[in-house]
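*Asks:* Right after this note come the structures.
Read-outs throughout are calculated quantities, based only on the coordinates presented, and are distinct from any laboratory measurement. Only a predicted model underlies this, so the values are computations on that prediction, with no experimental measurement involved. Cβ atoms are built from the backbone, for glycine too; each structure is taken alone.
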Structure I
Amino acid sequence: MTKRRNRLMATILATTLATGTFLSGCGQDSGSESGRQSEMSQNESAENSGTDSKAETSSEAGTDTEANVSDGACQTTYGDKQFDNVTITVEIFDRSNAPEGSTITDNKWTKYAQEEMGKVGINVEYVAVPRNDETTKIQTMMATGTSPDIIFTYDSGLIKEYFDDGGLYALNEYIDGEDQAKNLKEYVTEDVLDYGRNENGELYAVVARRSTVAMREFFIRKDWLDALGLSVPTTVEEFYAVLQAFKENYPDCVPFYSDQMSSVGVSVLAHSFLQSVADEKKYNIASSNFTHIDDGAVEYFRFINKLYNEQLIEPEYYTISDASSELDRLLVNGSVGIVEANVNYNVDPLRGSLLQTLKESDPDAEYVSFAPLQNVNDGKVYNPVYAPSGMYISIPKTAKNVEACITYLDWLSTTEGGFTLYHGMEGEHFEYADNVPVVIDMEYNASDKDWIRDDIFLVGNSGYYYTEKDFTLAMAQSYGEWADYVIDNYANAGTGTLRYAPVYSSQVRIDHSTELNLVSDEYVVKCITCAESEFDSLMEAYRNELKEAGAEKVWEDYNNHYNAAE
């Protein structure tokens, strides 16, 4: 994989030189005739002197070329500068869900953005990239010199590789200055932006800010619980006792199901067993491979093995090709006792309004969320959540006007920009209640704007909100009679000591990922489905195989990284 990416980046650099796509620099305008002449002059000088193009464009302490900082005239706060009819291209996910009469690149909301950016002399062209093939597509476009000026991905390791190999601009001069990108910094916040910096402080990506870090939680068939006179479980022992009671009294049910049973790092249940979770640094280091490092992960799998052998989970769960669809089926049919799933799973319309549908056939059925269980080691509650950072937005070296690109991202951070693209127009799409936007008609919004809002609003994930409280209140009020469920769901998904998903992904891990994944694919099902008497020997073999596949080297790298970060 490393060799493939290195070949890719070599192609990118060669393409950059061949096409002459050097950044025009602050205070210049590559969309104007003078900007183009300056660009041509740079290229001719490089050719005549024999200067290596990579050296000409290499980033050093946040700078890319002398032209970038020569006059100190960067102006990337929307409205502070009038551009001279420059054009930028922006990636946008294509989910093949555009309503009739529209396309992902030509619709009411792309036209709105183009009109607003036109006011400051920036033309915006959107480039559709298939969502289900976005990484491969962007790699190909970068290698051929056809990449959009603004690209993004959730793969922080990949985007950092592009930067390290010279394929992306350092953005410090366009964002870090006191008067630069003021709206962007206010909305995204410096703490989140720092996720896009390397160890030298170079800003290789604008990182989108999550409106909520809530990730996963438990849901329980509360009417069954009440009928049996049981309380919502708070410990692993109580959890186990409830599953036993459900099996005994509802023999046709699946007592427990999770669509992430083997994924220790995101499993809420697994965090009730992990030992490293009590210390943030140890937890981050152990995230290199929890099963290899943390004995608590072994105990988690031992518990799942026990549930399997007592038929408290789906006996043939490992044969199910789509775990999420199976989870949907079990919940909408009311045939599962406890599930672990994404936050707000029970009532979310985007996931099928499962509880609402179940109640149409069984009005007394009730699935409610509950908080994570106490950790078996120290009795405290730990909760895995997303990192505050969302996707990583970067600008390839083929872009001709970084200043205009950052100005576009700055506009997305304003009320007239991102807020409008996400929430729509007051009176048409929402009304204010307690100072938060509340949807007027969910069905209308779904067809008019919701199909594109997440994909065009790049600098925020899960909506344009300044606080998590605003997010939850707005979400709840848009759900009408189901509002209380939403409030409870986000409260439970955010309770306890939060353990943010580590974003560090090293080259060492990338190099060994294929081998490590093959070992896990071979052993996880064996460890869960074996006889209890065989568990220890199989788990020992599993951990030894992980070590042979490179888990120890990955751990050493993570250990060095997080200790150096202190």
Structure II
Amino acid sequence: MTGRYIPLVVAAASILLFAIPASVAGSDRPGIFEAVEAAYQAGQIDRNQMLVEEMNIFFTPPPLATSTKADQSEVLKSGTGLIQDVLDHYDEFSPEQQLALAQYLSRPGTQAAYDSPAGFFKIHYDTTGPEAVPAQDDDLDGIPDYVERTAQYADSSWLSYVVHLGYYPPPSDHGGGGDDRYDIYLLAISGYGATLPESAGDSTWSDYSSFMLIHRNFYGFLPNYDPAGDSIGAQKVTCAHELFHAVELAYDRYESLWWMEACATRMEDIVFPEVDDNYNYLPYFFYEPETNLQSTEGYHMYGAFVWPLFLDLKFGSPVIRGIWEYCRFRQDLEAIDSGLAVYGATTVGVFPEFAYWNYFTGYRAVPGEYFPDASMYPAADVDLTFTTLVQDSVTPVNKPEGLACNYIEFAVDTSARGILSLHLKGAEFVSWAMTGIIRDGGDGTLITKNSFLGNPIDIYLPFIEDYTRVTAVPTVVSPNVSGGDYVLSCTLYGYGDCNQDRKVNVGDATYIIGYIFRGGPVPIPVLPSGDANCDGKINVADAVYIVTYIFRGGPKPCAARN
């Protein structure tokens, strides 16, 4: 599936202005946004036509026969990216296309307005016609309850961002909606909401004023966990999501879309933790761990909210605001690195740990560790699984892109004992890291984290017979890689073979004596190779143990571990 704006809810089919390619037609016909992008990919329309058609769909959704469902054939999580794409390329459209787009890029007219209780917002809405909000008014004050809830949820979001967390407020629109309050328009759109940049602010960086669009009823949208119901939950998180886009525009109108969407989706949980609507997008992240963190394809950028969540949990909540301070003058990864530098960290340095956290999701979640709600997340997809431990040359099915990884699982067969070597030889001109994870068969989990930058990478895991599973996590830490190829090998080294000639003989005893008394080289590949009696120490007793085994029929190295 291609395209940046993939639909969330498909409730009915619609007639397009062009033919749908045969490859996407039939009973599994995709939603209308997908069909537009398919037509573009098939060469039936050019990119400008695609954007115009998507704007038409977003702002004039085809009505359904029933009023009990959302009155659009499908919706987007956020139309902000689509609108910014149009604005960024506005000069490239024909005069006729610009005229068609202009109606969507200006403020809509509405029948009524309501000021939020805290005074931060003006909510614009209709009470009759195709844009009308639900008429329910339980308190009989003349203001529809839906409008009052929008104001309440927007005020809560403002207080969280500006007052409690210390973010910049959205720049003033200087009365663009009638006064200096921030303007929200409730409309029948094919999306949860959208934030439209309007005019440059007066700062030395690229800040912009804006206004928001929010769907007029949220009937029939995706389910969520809000006790008050799916529609109210969707209304809450859309206020939080789109207002954070407005906050982001106070820092940088031209910031990368993936980072904007990841942060806005993360902020939904901060303001309204009871909703968890963002869980709807996690499969598109955890089921494709090989996809670049910076991807804007489909829902991936919404599921990527776990990246700012990880940074929050690791460094504390001020870290994201600090990064946005740097976004005023730097772009996404450069700003993130600048923000992490305050904590002595870098993206390259912490991303392998993030990849490691992501493994412990779903049925692999460890109570009290990593993401607090990890058990409710989908389990990260495993690229390959092997039933035996020793493998000469493992290559990926899905090559990891930049800032992405694979998970390769191995079962520890009953005959395996000794020191396991994981050896990664990755593609040149790519920066790699790798983590080795070992797990036992009970409820307990023992994890060995070994992440090294460079190429090749070796990880050694002693006493492998104590465990039932091994997971290697080859990770590309270069940001811009389309697909990193690699070869992973798994080798077992026996105890007592400290010179690694694949035999336990007198040469190993001599090697240990040389190491202890003559300053000779350490046992290879790792120090435990010389621990022939497995007492956790390397000393003359190990040399004696080997001699006894060879010449007097003594027990095999580490026999007590059998």
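*Asks:* To test your reading of the models, identify which of I, II gives -13000 for helix-only ellipticity at 222 nm (-39500 (n - 2.57) for each DSSP H run of 4 or more, over all residues; to 500) when calculated.
*Replies:* Here the read-out was taken from I.
*Asks:* When relative contact order in percent (Cα under 8 Å, 6 or more apart) is calculated for each of the structures I, II, which structure yields the highest value?
*Replies:* I
*Asks:* Could you tell me which structure in I, II was used to calculate log10 I(q)/I(0) by the Debye sum over Cα atoms at q = 0.13, 0.14, 0.16, 0.18 Å⁻¹, for residues 197-356 alone as -0.64, -0.74, -0.95, -1.17?
*Replies:* It traces back to II.
*Asks:* Given a value of 3.8 for distance in nm of label points 7 Å out along Cα→Cβ at positions 109 and 221, point me to the structure among I, II it was derived from.
*Replies:* Going label by label, the one that fits is I.
*Asks:* A value of 99, 53, 44 was derived for Cα extents along the principal axes in Å; which structure in I, II was it taken from?
*Replies:* II
*Asks:* I, II: which one has distance in nm of label points 7 Å out along Cα→Cβ at positions 437 and 469, as calculated, at 2.1?
*Replies:* I
*Asks:* I, II: which one has distance in nm of label points 7 Å out along Cα→Cβ at positions 77 and 509, as calculated, at 6.5?
*Replies:* Checking each candidate, the match is II.
*Asks:* I would also like to ask the following. For which of I, II does mean count of other Cβ atoms within 10 Å over residues 165-172, calculated from the coordinates, equal 17.8?
*Replies:* Here the read-out was taken from II.
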